[in-house]
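No value in this document is a laboratory result; all are computed from the given coordinates. None of the values given here were measured: they were computed from a predicted structure.
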Structure I
Amino acid sequence: MSKIEWTNNTWNPITGCTKFSPGCAHCYAQKMALRLQGMGRPKYRNGFTVTCHPDVLEVPFAWKKPRMVFVCSMSDLFHADVPLEFIQAIFEVMNQASWHTFQILTKRAERLAELAPLLPWTPNIWAGVTIESDAYADRAEALKTTDAAVKFVSLEPLLGPLPSLDYSGLDWVLAGGESGPGARPMQAAWVRDIRDKATARGIPFLFKQWGGRNKKLAGRLLDGLEWDEFPVRR
């Protein structure tokens, strides 16, 4: 099971990544991978170097009850070092395990758009892009070129307002602040603007966290409410 608010389970047929944009500065996955390497976990023998794990491909078949599955929470499926053939193998599993909903999240929107025509997008596969500041709002446009049944944006860690984000064609909006040591602050006005624009268009909105050094203390309430809206699976 996962502690991530917007999913049930994580599935990591790939581990490791490289920093790509400012949102990666305090990457939780890197810290966790290095800690697991230090503990002698075989899967993290390469630390945070991109590593494919063919032996993990069939894990979703063992989960008999339908669940939401975050794909590659410890990596980025569309990292340049992940071969197309391995991405296609992951998609084949997602196609066959049709009782699950698979959630893909990437910062590498350009490669997502480039490879999307070569991938079989069954209705149980959702695709999302991370957008941390307005400089990267165009990642949403790359996402919209795909055939993913549900297209979503994860605005976390939110490092600034997003006036350029075009909400048309989006099915889900998530937002949240950065957490942990050195967390960069998020302003309430940025989140309210995102929530208001999403809800005005009828797009489900999920507020993940305020963030800060103590995530639990900061909580998840936005104007006195928990925002836990999800799109309907098609």
Structure II
Amino acid sequence: MYKVIIIEDELLPRKMLREKLEQYFSDIEIVAECDNAEDALLEVLRLRPDLLFLDIQMSGKNGLWLADELLRMRGDTFSPPEIIFTTGYTYSEYMLKAFQLAAIDYLVKPVSRESLEKAVARYRERSGTSTGLQNLADAIHNEKLLKFKSYNGLFLLRPDDIAYVEADHDYACMFFANGTKEDVFERLGEIEKRLPPETFLRTGKSVIVNRQYIRKITDKSVQLVTPAANYTVEISKEAIKQLKNKID
């Protein structure tokens, strides 16, 4: 059984979520319900649940504060529970912060059965692989894999897997050498810090390119050629000038 705490300051959404969990998920045990973040922090430390359903907007301290506090407490004697955020808001800054805090999912109220089932399935998948996390960490270190968070979960890449990255408001879109792409819940500046500078070049404010795939630079664009895909990336004249200077 997975021990769950529901943290929601409104009675009706809390009741509806509890009823769905009790009706559709036989492996979930609701061990507590809280209507504010500070009480929830004490209950988490007392009951050590596996999973939180955590509202973001609450009176007093909000859900993001609680998630941040739990991460700060991580140590040898305490492992924070997994989190599925629930909220009535779809603001991009909330979504970005939620995924930066390694949330399993971000559900908009009223929470549907379908979205709840998908979120719980993600949790089960993650918890089922917990025994292999140390081996995964070793692989990340030894193979110099890069970690990124997307809506579909965490994904791991080698630098050669990335053709270029383009800013998209508060997020970024990553275009891969195999011709696919993925939305990343991080800002371009944060991504740039983790990319090896000997391989990647920032071109202007909105694009980072893998220099090994550059084949042609025109007055308006840069052409990238990988073994599986061709990309033409339009950038400003000033960015073109900067790119040529960096390559020279």
Structure III
Amino acid sequence: MTGRVAVITGAGSGIGRAVAIALDRRGYRLALAGRRAEGLAETLALLEGTGHLTMPTDVTDAASVTAMFDATVAAFGRIDLLFNNAGVNVVDVPIDALEESDWRRVIDTNLTGAFLCLQAAFRAMKAQSPQGGRIINNGSISAHSPRPDSIAYTASKHGVTGLTKSTALDGRPYGIACSQIDIGNASSAMGDRMSAGVPQANGERMPEPVMDVGQVGEAVAYMDGLPPEANVQFMTLMATNMPFVGRG
């Protein structure tokens, strides 16, 4: 895998950082994108390899996304992998109390932002020689089963599944494989709250187990390590004992 070029969005913390570490160990050349320059710098300091690119990027802004992908191609000549990871959530709130601005912020980041990055990667992979590449979208357990009071996040992640299926189909003529990893309770800024107790479908609040976020990095590396003719269409990676199967 040495020399493969990967773009990672949301690379300044959590899951994005874990994936960056795993791919760096395998000799990838990385373009690290995220909202905060300081977070990207912290991730970069943890990597063993050199020559990686960091790009503060707002995935909800098409011009910002285009600039990031153009800079990646200019620096490395091609893009072999996009890990489409940037995402946000809002505090759990009942449907009738959700502010429109919060709805739009989640959808703009998790769905429209994912589309803009996917589109830019698709264009680059279609145009490059040799043609093709792999796009791995970060879905969520919520792409299958919602948590209480999470309509914006759940809707956005169901939408990501639509992006994944359409891209997997439309990418076939160009050697572009698209897959989705659905992650449950990985230790991160977003996932660590599970240990403190989160609402359940029966109205109770209970702590849930979490797993090492480093396992997500290993899983993404495995998915991209397959030959071009093979694809993990969907992978669910979760803390073994979390209440997902039988959540309701």
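Worth a mention:
- Origin of the derived value 26, 22, 17 (semi-axes √(5λ) of the Cα gyration tensor in Å; candidates I, II, III): I
- Look at relative contact order in percent (Cα under 8 Å, 6 or more apart) for each of I, II, III: the largest one is in III.
- Which entry (I, II, III) yields the derived value 28, 13, 10 for semi-axes √(5λ) of the Cα gyration tensor in Å, for residues 114-193 alone: III
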